[in-house]
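K.L.:
Some structures are shown below for you to check.
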Structure I
């Protein structure tokens, strides 16, 4: 799916992100593939993710539900984190275990 990054930045700002953080997150979200991309499309178009899709959203033993419920991430951050877990599992898992913030796309 083609993601309108500028439109996504505006949506993220409306969701409470600062402009710089919204830009970084939008850039990361624009690169999502597979079920993560489908979930992003639903989130953009419908404001929510189909509950039937949520169980398919996981990476390296971490689920979307864990990120949103246990780590209190919003859906945008959870999708970006799952993608990070795909791309750099060691660093992402270590960061999640520390419970620290991270820079998207670092």
Structure II
């Protein structure tokens, strides 16, 4: 499990084209792309609220080729890992913001 911090590019359409991904990464220095986070960030910014997004990313195209049972097992494992990473991240953030 890796925890990365950086730019998340936003899009309003689902893209599967690697050349488009490469172009977006080169232009914006993004680590990944998603379709939801920017809207949350815009509202938070508009109201002067702090903003962070925690994402668990997977290759959904890969999941399409897996059988039903294997896909279910993989989803459960991804959910387990996402929960562990999120809990660890929240602990780290709590320690950073704790008064001295």
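Here, each number is a calculation from the coordinates, and none is a lab measurement. Computed from a prediction, not measured in an experiment: that's the story for all the values here. Cβ atoms are built from the backbone, for glycine too; each structure is taken alone.
K.L.:
Tell me which of I, II gives -0.83 when you compute log10 I(q)/I(0) by the Debye sum over Cα atoms at q = 0.15 Å⁻¹.
P.N.:
II
K.L.:
If mean count of other Cβ atoms within 10 Å over residues 26-33 is computed to be 18.0, which of I, II is the source?
P.N.:
Numbers: I: 18.0; II: 13.0.
Going label by label, the one that fits is I.
K.L.:
Also, quick follow-up: If mean count of other Cβ atoms within 10 Å over residues 18-25 comes out at 12.4 when worked out from the coordinates, which of I, II was used? Intermediate results must be reported in sequence, preceding the final value.
P.N.:
Details: I: 15.6; II: 12.4.
Among I, II, the structure yielding 12.4 for mean count of other Cβ atoms within 10 Å over residues 18-25 is II.
K.L.:
As an exercise: FRET efficiency 1/(1 + (r/R0)^6) of positions 50 and 74 (r between Cβ atoms, R0 = 30 Å, to 0.05), calculated from one structure in I, II, equals 0.95. Which structure is it?
P.N.:
Considering all the candidates, the number was obtained from I.
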